[in-house]
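Listed next: structures, encoded as structure tokens.
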Structure P
Amino acid sequence: MAPVVDLVAGARPNFIKLAPVERAFRDSGRLTTRIVHTGQHYDPGMSQVFFDQLRIPVPDVHLEVGSGSQGAQTARILERYEAHLLATRPDATVVFGDVNSTAACALAAVKLGVPVVHVEAGLRSFDRTMPEEINRIVTDALADLLLVSEPSGMDNLAREGVAAQKVRLVGNVMVDTLLGEVEAARAMRVPAALGLEAGRFGLVTMHRPSNVDDPRTLGALFDLLAELARELPLVFPAHPRTRAAAAAGGLMERLSAGDRIRLVEPLSYRENLGLMAAAAVVLTDSGGMQEETSVLGVPCLTLRENTERPITVERGTSRLVGHDPARIRGAFAEVMSGRWPPSQGIPLWDGQAAPRVAAAVEGWLREGRGA
């Protein structure tokens, strides 16, 4: 009988990473996979649309944890995934990225002696105020097989004392999804539907506490966006967290730059990708969009002081600008003047990372490492 592997996802970035890995396992036919959806993102726009567009099979297990504080949500995921494991134990649990579902399911599994595989291991921002950083550190400490997307991850894990035989550099599975979906995303013609011309608008996303939780910081960023929009129209898919913070602070009117800022609801994966691929510049605090813009060759002003994906700064198109208006203005001016350096290409971000993940997990289980 083929080994059974749980593929755990709970939030938007997980689905993008899970999709090509699930297909790679299915294509190889050497393992039986079960998709476990924790329900961390439960809104259809943040969850179901990704299953539909990325052709992910219906989850075998749905834990339905819903929203909550970091502690409450993590505890519910751990409790419900533990109950699933006790009822039907897999040969291994595969977790992705750095969300609460990742750390909670890894902890539940390892406490019951189920081996854990971490896809996108080793990334570090070295900023422990980020919940994602804690999730990364915890998951890597628990994992039995650590699959790494970029060279910095290998260095970080070696420095932390992780045994080399537990670690593999496989590349970035998110890039597999991007390369497989970008033409379909372009065919949706989302910019045209918004009355925009390719290469003549910017895309904005922000949701991190460092940018949206303090009304003064968020208000200053909104003022700056209104200023930049006078030079280049901006599309702003507003994350629910950002909308709530802006409404609480009475800040929404700060984006009233006529029709120069298009405030829209959160977008599906393909809609967002189509806009990103056609944008002149992206301003974001998203980790995944740093990667995606680097592959697409689109300038990325990263609204953070640190990044767990340094390869996007070293070889990609990302630059850290924080939320400092002067730095953002200076970087924006470079883009508008055509002086932004191009991407140099990133090794193993080639659309074949998922087959390498499948081969690594299958070989590891065959060798008895999961026993």
Structure Q
Amino acid sequence: MKIHEYQAKSILNQYGVRIPRGEVAETAEKAYEIAKDIGPKVVVKAQIHAGGRGKGGGVKLANTPEEAQERAREIIGMNLVTHQTGPEGKLVKTILVEEALDIAKELYIGIVIDRAKEAPVVMASSEGGMEIEKVAAETPELIFKEYINPATGFLPFQARKLAFQLGLEGNTFKQAVKFLLTLYKAFESTDASLAEINPLLITGQGDVLALDAKMNFDDNALVRHPNIKGMRDLDEEEPLEVEASEFDLNYIKLDGNVGCMVNGAGLAMATMDIIMYSGGMPANFLDVGGGVSEEAVKNAFKILISDKDVKAALINIFGGIVRCDLVANGIVKAARELELNIPMVIRLEGTNVELGKKILEDSGLAFFSASSMKEAAEKVVPLASQ
């Protein structure tokens, strides 16, 4: 789960991470009051779940409360387009009004889970304010890493090592060490999957603050953090993905036109791969789970046909935990109730597969059948192009 910058800063501040003074506003009048209280110079920042806001016009400096009010009017309600939102952009509903600070240096700090190493890794770079992917591609030697043993946690000597590699000295060095340790404490305590400070600000006075903050959380751990779960902003998420989560379906919207419905994440990945190998492009990742039921099939179909980009669908089911005849009954029932009007290729394999195929054949519905994944992909790709 993702949250907004102001929410991430609020969480980090509870653990002792230093942040600029600021408040959230939903109106230009509120922005004026905040700027009057903490100003006179402030920064007005659009709050959406995407990076690159400054380049898109979503971050603006204001020298007076009146100017902050005007900048807020420009940003609130705008459709902000960045390299991460795609061409459709994101509607800005809230802004963060923060004190403008003296910027002497911008650094980068990030914590993620390295799945290959099976451990968290703290990353630091002198190239703050830039996309870390770009830094990794062009100047990887400027990214310093410390892997964390989960049994011992992030140790002080590791924080000191990173601060030294960033070239920090004196009181700034001490502040940076404390900042790193408190950031990791927040990351670990909240079951975060990402904590990124970009940029980490060094002021002219040598103080260390989080000028920007981004946090993502492990969905499976949110039951332990109801306060964080309550920060979820459904308006920032793909509507079909939100609907799928309500039905306990694993759904991710993609850019293609071939809809997929599969039981099992591994089979879903293989299905998308073979669609692309056959010259097509999957429109989604949709895993209905190993123990798929008739109700799950119906809900999955409802989401599939709600995507106007889907021109044909491939249903790829392996009857292991569940029987193919039960799945076939669910497909027929859903097709009739929802009045499906797109071509559909169905490949069943596993327990009671012959009975499942017979149910589909006897339904009188215009399904296309396939006996292998390759055959199914080769059938559905042309259908999606018609």
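What follows is calculated from the coordinates using simple rules that are stated; it is not laboratory data. In this text the structure is predicted, and so the values were computed from the model without any measurement. Cβ atoms are built from the backbone, for glycine too; each structure is taken alone.
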Can you say which of P, Q returns 62 when percent of Cα pairs over 15 Å apart, for residues 51-114 alone is computed? Q
Given a computed value of -11500 for helix-only ellipticity at 222 nm (-39500 (n - 2.57) for each DSSP H run of 4 or more, over all residues; to 500), which structure among P, Q does it belong to? Q
Taking mean count of other Cβ atoms within 10 Å over residues 131-138 as the quantity of interest, name the structure among P, Q where it is greatest. P
Any idea which of P, Q comes out highest on distance in nm of label points 7 Å out along Cα→Cβ at positions 91 and 331? P
Ranked by relative contact order in percent (Cα under 8 Å, 6 or more apart), which of P, Q sits at the highest value? P
A value of 1.8 was derived for distance in nm of label points 7 Å out along Cα→Cβ at positions 339 and 363; which structure in P, Q was it taken from? Q
Just checking, which of P, Q has the largest value of distance in nm of label points 7 Å out along Cα→Cβ at positions 163 and 187? P
A value of 0.85 was derived for FRET efficiency 1/(1 + (r/R0)^6) of positions 219 and 347 (r between Cβ atoms, R0 = 41 Å, to 0.05); which structure in P, Q was it taken from? Q
If you rank structures P, Q by volume of the Cα convex hull per residue in Å³, the highest one is Q
